[in-house]
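Pasting the structures here.
Taken together, the values in this text are just the output of simple stated rules run on the coordinates, not laboratory data. Predicted model only: the values in this text are computed from it and were never measured. Cβ atoms are built from the backbone, for glycine too; each structure is taken alone.
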Structure 1
Amino acid sequence: MATVRRDGSPRISGMEIQFDDERVTFGMMDGSMKALDIQRDPRVAFHSPSVDPPDGDDGGGGYEVDIEEVALTYLVGGELVIESWHLGVGHRRRTRT
């Protein structure tokens with residue numbers, strides 16, 4: 001997850017993200033630098049998923065994100081697959097060799 005520091009530079013750190021039918025949530029420690037970043041500037045970016053947290057571990061406080069766009073890139077054989085979803089546009093899948 002990337003947040004915006006007070007000086008405008010990015011803060012990047014690992015994060016577990018949970019998706020359900022209506023929400024995207026993630027955990028972090030209340031009062032952490034990331035939490036302070038989000039309180040000051042709510043823009044965030046997520047990159048590269050991690051494994052699910054252990055059962056019952058919400059990582060501290062629970063936060064929710066309004067998603068406007070998502071991109072997933074991966075390889076299948078020698079082909080690059082790019083899947084994306086944009087608010088108001090929907091899902092799109094492209095491939096490159």
Structure 2
Amino acid sequence: MAEKPASKVDNTPKVTGVGGIFFYSDNPEETKEWYAKNLGIETNEWGFTSFDSRNVDRPDQINSLQWKPFKKVDKYFSPSKKEFMINYQVQNIEGLLKKN
């Protein structure tokens with residue numbers, strides 16, 4: 001039986017997943033309590049929730065998505081004035097920046 005050729009490492013500049021979902025809330029504590037009670041989303045001592053998953057192509061690699069509501073007056077998103085922020089996981093960010 002012939003061995004499969006070693007697969008090449010994919011270094012294509014691209015988004016490979018979502019790293020975080022963050023949003024403003026009038027009352028982050030009430031929001032976290034609602035999500036915990038109704039959807040089972042528990043937060044850690046820093047107020048974040050981590051959703052861990054495995055990479056389908058590399059099962060030994062664990063990806064983590066962070067989730068957190070912030071108080072509307074928080075400056076975490078600055079200088080943006082948007083109500084939410086989505087962070088992406090990027091493969092070869094240097095190459096992706098060169099493309100643009």
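Here are the numbers for this structure:
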read-out: Given 1.6 for distance in nm of label points 7 Å out along Cα→Cβ at positions 44 and 68, calculated: source structure among 1, 2; value: 1
read-out: Which of 1, 2 yields 23 [relative contact order in percent (Cα under 8 Å, 6 or more apart), calculated]; value: 1
read-out: Entry that produces -2000 once helix-only ellipticity at 222 nm (-39500 (n - 2.57) for each DSSP H run of 4 or more, over all residues; to 500) is calculated, selected from 1, 2; value: 1
read-out: Among 1, 2, structure where Cα extents along the principal axes in Å as derived comes to 45, 35, 27; value: 1
